[in-house]
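**Q** What follows is a set of structures to go through.
Please treat every number below as a calculation from the coordinates, not as lab data. Remember, it's a predicted structure, so these values are computed and weren't measured experimentally. Cβ atoms are built from the backbone, for glycine too; each structure is taken alone.
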Structure 1
Amino acid sequence: MQEQPLVSIVMAVKDTEPYLPACLDSILAQTYQNWELIAVNDHSSDATPQILQEYANKDARIRYFDSDQPRLIPTLQVGYRHVRGTLLNRMDSDDKMPHDKIETLVCEWQKYGKGHVIAGGTEHFVDEGEVGDGFLKYERWLNHVAANNLHYQEIYRECVIPSHCWMLHKEDFDAVGAFDPIIYPEDYDLCFRMYRHGLKVIGIDKILHHWRDRSNRISRTWDEYKDNRYYDMKLRFFFELDRKKERPLVVWGAGRNGKDLVKGILEYEKDIEWVCDNENKIGKDIYDIRMRHFDDVPKMNSPQILIPVASPDAKIEIEKQLQSWGKKPVEDYWFFN
């Protein structure tokens, strides 16, 4: 390792008394020593504040604060105001770190420097029972993305970098807006801001975070996370960053996801093409758009295609069809899960 820059780990904490000691112990056990933990209590009603104070008394690298505003993003903002480090990482207070997480992220970051984000793999766990199938599928996909550096290619499917599994320079974090936007899901919004700013993501084919699955995690209970397709966010960034108005815009798929995606698109653009393979819908008007067969796509002039596919099998079939046409006339397509 060239040097040991100070790593600031920002952690919002709310009512995680049963899990917090294991989380803090995993941070204390890091092989990399030059870190500080900015732990901010978000109005907890359990023994969380006492646990944080106890650990802060034991190790000066743990700095405990109370948030003056409720909810996750304002609490992260409070923590960020106290950061002293050069490199940034975020932690969730019910999760655990592998012992070499910070060292691995720092060593990889030092190979590339500013302008780069380092992102690793993740693994879910539970104290009792089994991890939910949906989380396991997301985990496998995230690890595939990290191992193959597919973050921006896959960014319109789901959040490509977990909120706890990245590292970057503070100046880069400031450049993309840090924790400033009050937009949920905050980790997905951050990924898009990294993409907008042109930061390069370097994936590591290694598990760097142990992610707790529990029934009362906010991704299961908050309204902001209930419709986890996040079409509003995806479309906002797509029309800002990737839409080329001189080219036809095509939506491929007429199921529920396709209809909901088209509704969102029509807020930005009215003249679009819509294709599917459902004979009962081809030739009919839906939302005043005439449904066409997907075989018409190669006849279009260099279209941009949005594909709202929920099924992995359907995704494979559509990719085969796209590849059979060659690079032209189909150049740009994105899957929207």
Structure 2
Amino acid sequence: MRHERSERLLRLCLMISGSHEGISLARIMEEFGVSRRTAERMRDAALRLLPDAVERVDENGFKRWRAAEAPRGFLAVSAEDIADLQAAADVLEAANRHAQAGNLRALADKLMARQPPAWRRRAEPDLELLMESEGIVHRAGPVVRVETEVLRSLRQAILGSLLIRVVYAGRANPAEREMMLEPYGLLYGARPYLVGRVPGKPDFRHFRLQGLRLVDVTPSSFERDAGFDMVAYRARFFGSFREEPFRNVWRFSPAVADDAAEYRFHPAQSVERDTDGALIVSFEAGGRLEMAWHLMTWGGHVTVLEPADFWRHPALAGLVRAR
């Protein structure tokens, strides 16, 4: 809660500094969902940090406050800020909003260019690791709410290669249990996951972020597996479910071929047109259940050519009966 209050105050200072017309008490109440008395306290605290702020009365008789500029310390940019812009650009790219994605990437480049050389030397390794370790899995549908503090702790541990102590409740085993983990990266999607492993064990596992009841970053570091590549790792899966990769060949009928051609189903897919205009998409990845969920949205316009027994797999039994 203490951090949240500080962040709200910082945000209000930036609002007052970035507004030409000025910020009213009503705007503070609406923006932060607080009472008038709380809004007044927030305003007073912000004005103490903005000594050049001025008060004016608008044409409707309401008081507004604005400042010429925010202290430079308020405008500090972090590697995490740049990574968030790049991640947002990835989401826009996946939604075929290429122009907006390009604008966000250009903004990230401008912010980087405006930073001192010493800042760039410090931040670029962190930025590279953040961008590599956070995989965006693009799937339509509802998303799970994840606490901000959990994400901050995980990012800190990933950047510093620090062991974390967690209390975790899985889907198959809902009983809470404490364990130590080596965090390697994040997979974002309808179900966000932490990619990590238990110290001393070679295999990487996926842990649901909403299943993490506690994340405690320890001062103990671990040696990252030098051969682990997050980009290559997430390419093994269609979504975020773990499964050994297998060859997939999908045929989209001529009626939807042009529409399907606008999608990138997998980073390493190959695409070709059949003689009748159908679209053939091939790639290697695991995640049969998530593939089935997506394929069902195409109705009868898609045929799974490989594997031939795709819909007969035991993992899809309940789903096939529901079709």
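**Q** To test your reading of the models, identify which of 1, 2 gives 1.00 for FRET efficiency 1/(1 + (r/R0)^6) of positions 29 and 101 (r between Cβ atoms, R0 = 35 Å, to 0.05) when calculated. Intermediate values should be presented prior to the final figure.
**A** Values: 1: 1.00; 2: 0.50.
So the calculation was done on 1.
**Q** helix-only ellipticity at 222 nm (-39500 (n - 2.57) for each DSSP H run of 4 or more, over all residues; to 500) was computed and gave -12000; which structure, 1, 2, did it come from?
**A** For helix-only ellipticity at 222 nm (-39500 (n - 2.57) for each DSSP H run of 4 or more, over all residues; to 500), the value -12000 is produced by structure 2.
**Q** Matching task: 1.00 is the computed value of FRET efficiency 1/(1 + (r/R0)^6) of positions 245 and 301 (r between Cβ atoms, R0 = 30 Å, to 0.05). Pick the structure from 1, 2. Present the calculation step by step, with values, prior to reporting the outcome.
**A** Details: 1: 1.00; 2: 0.75.
Considering all the candidates, the number was obtained from 1.
**Q** Just checking, which of 1, 2 has the largest value of relative contact order in percent (Cα under 8 Å, 6 or more apart)? Kindly include the intermediate steps, with their values, before the conclusion.
**A** Values: 1: 15; 2: 11.
Max of relative contact order in percent (Cα under 8 Å, 6 or more apart): 1.
**Q** The value 43, 26, 20 for semi-axes √(5λ) of the Cα gyration tensor in Å was derived from one model only; which of 1, 2 is it?
**A** Going through each structure in turn, the value belongs to 2.
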